[in-house]
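**Q** Read through the structures below before going on.
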Structure I
Amino acid sequence: MLKLLRKNWFHLLIWTLMIVYVFIAPGIIDQASRKYGRPTQPELAELKTSDQILAHVDEMQSVEFESQYLETVLGWAYAAVDPNASTANFTRFLILQSDTRKYYFQITPYSRPDIEAGFPAISADLTNAGFKAMIAKEFIRPGRYQLGIVLKQDNGDDYIVWTEQYIVRTGNQIFFGKSNVKK
């Protein structure tokens with residue numbers, strides 16, 4: 001047996017590496033090739049809360065976007081902390097927070113005329129109060145995450161508002177839900 005191992009060690013090494021490659025490479029390639037849905041790490045000052053910030057996460061949809069399977073979180077958020085401010089004065093991020101982890105995702109604004117119609121007393125420009133955030137579930141560790149919106153104002157003030165919605169990530173699935181507890 002030892003003589004057989006000495007004679008064929010190179011072949012055994014190659015076969016072992018090929019088997020390891022088959023199990024490990026797809027995950028590494030998938031992680032490295034993902035263009036969308038990656039978490040980001042924004043530079044934030046101390047996060048303030050304000051009753052002048054309203055936000056809601058409407059739904060989460062599974063979508064295929066440019067050959068990637070992603071979760072798209074749809075909702076709206078605006079801050080009326082300054083009557084002259086508009087949603088263009090803020091950079092918004094979706095935050096997923098568990099007891100031990102935080103993930104920030106870039107938000108893409110879009111027009112939501114229903115928000116302007118729903119809040120006629122707000123003088124701020126709510127044209128692009130709607131948002132969508134793309135999440136690749138492979139970047140999120142299993143756990144239960146409360147959803148919030150971070151609003152980074154151009155003048156340096158950063159705000160956070162927590163929603164009643166949450167995401168649960170299991171080993172291979174992701175679920176969206178609503179709780180009665182706010183952070």
Structure II
Amino acid sequence: MAMNILLIDTSAKEVAVQVLGDKEVLVVDKVEQGSTSSRIMPAIEQALGEAGITVKQLDVVAAVSGPGSFTGLRIGVSVANGIAFGLGCKRLAVPALAALQEEGALAAIPSRAGYDYTLGEGYEELTTEEVSRVPSVGLEGSGAARILSKEEFYRRQAAYCLAHVEEASEALIEPLYLKKCQAERERENKA
């Protein structure tokens with residue numbers, strides 16, 4: 001019997017939900033109107049419906065843990081933790097850069113203008129120019145030498161999730177932030 005896994009990605013502007021199991025489904029809400037919080041539950045309901053399962057049939061709830069949009073990550077991780085808690089099922093964090101990682105290449109996703117979040121020997125934020133000078137793979141908007149489509153990124157998230165599903169546990173999924181949020185930086189600047 002296949003395991004049913006719900007995978008939520010709210011690390012960017014779009015909301016992506018995947019159901020991995022007997023029938024694999026990907027739902028991507030690219031509409032930029034409305035908040036992530038107002039779009040996530042309809043996307044989950046649509047993905048489960050297309051997969052032909054109910055939320056009660058989930059074995060694992062996974063979420064892309066970051067790096068990415070501060071608020072987006074908090075929403076996706078909170079929803080994943082809440083669903084898993086309500087069902088009493090296991091949770092799995094899917095680090096976005098680890099899903100992109102390739103042997104001998106720096107993984108990169110856009111951060112802020114002129115910078116990319118990267119994963120080489122560790123997580124850090126490098127300039128887009130620095131990333132462009134080394135073997136790298138990443139998402140559009142990054143300085144990566146090889147740019148992957150969003151669809152390929154979602155496939156890699158699913159592959160990471162399936163490869164690491166044995167690591168799922170009852171522990172909360174924690175967001176992966178590589179820098180402080182704007183409110184924290186402003187608070188520090190006032191002090």
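**Q** Which structure, out of I, II, was distance in nm of label points 7 Å out along Cα→Cβ at positions 18 and 90 derived from, given a value of 5.7?
**A** The structure behind it is I.
**Q** So mean count of other Cβ atoms within 10 Å over residues 66-73, computed for just one structure, reads 21.2; which one of I, II is that?
**A** It must be structure II, since only it matches.
**Q** Have a look at I, II and say which one yields 18.7 for Kirkwood radius over Cα pairs in Å, as calculated.
**A** I
**Q** Taking 19 as the value of relative contact order in percent (Cα under 8 Å, 6 or more apart) derived from one of the structures shown (I, II), identify that structure.
**A** II
**Q** Have a look at I, II and say which one yields 22.2 for mean count of other Cβ atoms within 10 Å over residues 2-9, as calculated.
**A** The value was obtained from structure II.
**Q** To test your reading of the models, identify which of I, II gives 24.5 for mean count of other Cβ atoms within 10 Å over residues 58-65 when calculated.
**A** II
**Q** Quick one: helix-only ellipticity at 222 nm (-39500 (n - 2.57) for each DSSP H run of 4 or more, over all residues; to 500) came out at -11000 when computed from one of I, II, so which one is it?
**A** Going through each structure in turn, the value belongs to II.
Coordinate-derived values only; no laboratory data. What you see is a predicted model; the values in this text were computed from it and never measured. Cβ atoms are built from the backbone, for glycine too; each structure is taken alone.
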